[in-house]
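Listed after this line are the structures, all set down as structure tokens.
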Structure 1
Amino acid sequence: MKARQVLLFIVGVFALLGVGWLAFPAEGVPAGPLTIRFASYRERIAEASESRVNVDSVLTAVEERFHMKSDTLKYYHDFFYENPDRIYLPNDDITFFDSLFMRLENADSGIVRIVHYGDSQIEMDRMSQDLRQALQERFGGIGTGMFPALSNVPSASISRTASGGFTQYTMYGDSTTQRAGHNRYGPMAQVVRMEGGGTISLRATRNKTAKERTKTFQTVSILYGRSGSGFSARVTSDTLRPKATIVKGESGTTLMRWDFGRPVDKARIDLKGNAEIYGISADGASGVAVDNIPLRGCSGTIFKVISKPVMEDALALENAGLIILQFGGNYMPVAHSSQIISTYCTKIADQIQYFHAVAPEAKILFIGPSDMGTSRGGRIVTRPRLPEMVDSLKATALRNDAAYWDLFRMMGGENSMVQWVKHSPPYAGADYTHFTPAGAQKVGEALSRSFLTYYDYYLLRR
């Protein structure tokens, strides 16, 4: 074939593709059970004309919104009523967190615990560690908080190994997880049954990305119940062998705690006998503790199944001051109608009321889903009805005396997730759902600064 014929052939192919690009309908052409699609000129023009979220601009704007202007009162007024980074409060009651702030100010006499529940978005201590670092810097405290005696999900803040007669039961998970024949799962949404005894070794993380205040701890605690008469526990760290203090809850759940007298970075727990272990904590002697409790695949509607007496005892013994519920993303694949969203929000309201009942002195903060991308017509766009889900969850939280933080709008709103993925370095993964560690840090820092803005205003009012 001559060069001229090759050139004409190539030009002809491009011409046919150009005609298809200009004329092919954006919705595609039905072909039996399939739909044939072709790149659409109209779609590309519409996409080009859309305003795209610039992640750096969004984060710069977040940073600027936290800078105090000359008029202090005007700054706080604008923040509380207009700033997209604000925490929405029930009835716009600016005193909502005051009782929590008073407890945090007295944290030098004992631990105040913040319990952060969420789905896989918070796995590996993401977001929780940034909130923990900020609050411990402000109010004191070290350590990583409470964690399960056994877990298949590693933590970025502490490592633990266990050997002996332990069996783990979780109330949520896939077909490989075991369920208990009761509902005494405790605050970690799981329980470890120990028979005969065992050993648990703890070591603070040596990861270079770990937050500074998680690199040591001073106290170790075990939260347990249903122990046999021969149950005993001993905790050591090198040559340190502290004595335990024991506090029992009204319904039989017990907290056993050891204080090393100084910060350490490792500990060994030797257990004998039988017991149900609900959680282990590595904390400071005082200050703030933040627990990271990820429930992969969970939509946040399981908590009211947990035994109320066990949960009441646990949260009282651990002095829980704030409970954070971060859910909604796992429900989006089935949120096909307003009725489905309404039904889900009713279930969320039940969970919030459950926590009000088991921890009446604690405040509740709900964090809704981030932006989530899905493919439509060859483009990644916000999942349908996600903005409706966010607004419905916000209204549900506020109606049920819980605060709400709008992660979706903090990160830029609709179609922002695709730009977080494209950012260099990436702030979200290729699933267009989960943040990378770098992105989660940006989110955690924004949450921390928003919360502390309310504390600063509390100080100003006082």
Structure 2
Amino acid sequence: MEIKPEAAALLGRSTPLHPWLHIDAHGAIVSRMTDSGTCQLVTSERTSFEAKDVKDLVTAVLRPYHGLHGRWPDADAEAWRQSGSAPAFSEVLSLMMVALERAVEFPRPEQRALLATWTMGSYFFPLFLAYPRLSLAGEKGSGKSKLMTVLSATAFNALLMVNPTPAVLYRLVQEFRPTLLLDEVEGFSKEDAREILAIVNSGYKAGATVPRCEGKEQKRVESFQVYAPLALAAIRSVNGTTEDRCIPLVLTRGLDPAHINAEVDPADDTFTTIRSGCYRLLLTRWPAVQEAVAALTPPDWLVARARELWKPLLAIAAVADQESGLEITRDLLRLARDHVADREDLSDEGAALMEELTERLDGHGSTLIVRPGDIAESLQKRLGWKDRPTPRLVGSWLKRYGFSPMRRAKGGIPYEVTAEKLELMKVRYTPQDMYIPTSSPPNY
């Protein structure tokens, strides 16, 4: 392998270099399209390399892509190389929140902080073990598409698309590490929707891949990296599996004519300033974000998947709040608490089962013997299903929530339901700060 002398400084990295965004112990690397349309790799050491000089050091060919032209203008990139200066996190976040406020009338002011930190975090996402999806929902005219346009003008390598194919998505993520913005999600074709959702659902977590057969004459299995920031916009909320990986944001139609009639120009200088500030912060302050992630201690009520989703944004907010009195963390925690309260940790089947068992156990002491077939009709009514669930299906629900089958007997396999196990089910699947334990049965 021939290494250009100019690129020798990039040797010795512990992992292969992604050509468009890479962060490791040696520093940060980002690529940009120059004003003339060529590609240039820029490092946190304030060095730059042309694509031809690094082709043997990166995981993919560093090539131009029309959607990424002009993201970081030559003049500002060169000014940073000369000075190494960067704005404060709080300064860029404030500018982003002002731009959001001008474009959209938000139901809650804290949502501006959420979108601003999510956008800035897209430049640092390789530092996080997971990065939350955004789910924007609302009726026509609520500002979803306008908001997606603002995100496309500010987030890292943002690509705004309507009805892409699965192959387009995973190839773009593999090569460019973009922020994917999928508008009008309800318009996905039935043939592609399942594969697209598989990418959406798995790609929120670092290391996620999708295997595909490549090659014309000789087929080979190739794994495509799909970890990348992503936002969805639709009139209705997304399905439960996808929503579990999202931070939801419900928009409503505005009343202020200034917001309703506001137009978003992606070429506005404000957006260029925001992007340039984010590039500079990435290349100079990535250690501060890394340290914030390691030092962050979320509140006790923020647990499991919700904790995983909010942690990157709280790390960005922590760095900004150390610099100023913006109190971004306060705004994010207000939204996070509501998110935790709204999350359905129990499926509809689990909730119906818990209600049914609670009622049946009441008045029967601490133990109840249940046969799946005996409670199938009651569960059907609670769920509002057209058909009655089979005993086998009800039995699978009982096992899922920790109730053990007993020896088969006449009338079906019985399950032992104890007050202790039912209480444990409630503890596991009810948010801790909202859970009220039932009183213990008396001891005789």
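Values in this text are rule-based calculations from the coordinates and carry no lab data. Bear in mind that the values here come from a model prediction, so they are computed numbers and not experimental data. Cβ atoms are built from the backbone, for glycine too; each structure is taken alone.
At-a-glance table
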quantity	calculated
Value 20, calculated as relative contact order in percent (Cα under 8 Å, 6 or more apart), assigned to which of 1, 2	1
Among 1, 2, structure where volume of the Cα convex hull per residue in Å³, for residues 73-192 alone as derived comes to 139	2
For helix-only ellipticity at 222 nm (-39500 (n - 2.57) for each DSSP H run of 4 or more, over all residues; to 500) computed as -10500, the structure of 1, 2 it came from	1
Identity of the structure behind 3.4 (criterion: distance in nm of label points 7 Å out along Cα→Cβ at positions 65 and 361, calculated), options 1, 2	1
Among 1, 2, structure where Cα extents along the principal axes in Å as derived comes to 92, 58, 44	1
FRET efficiency 1/(1 + (r/R0)^6) of positions 289 and 329 (r between Cβ atoms, R0 = 25 Å, to 0.05) - highest-scoring structure of 1, 2	2
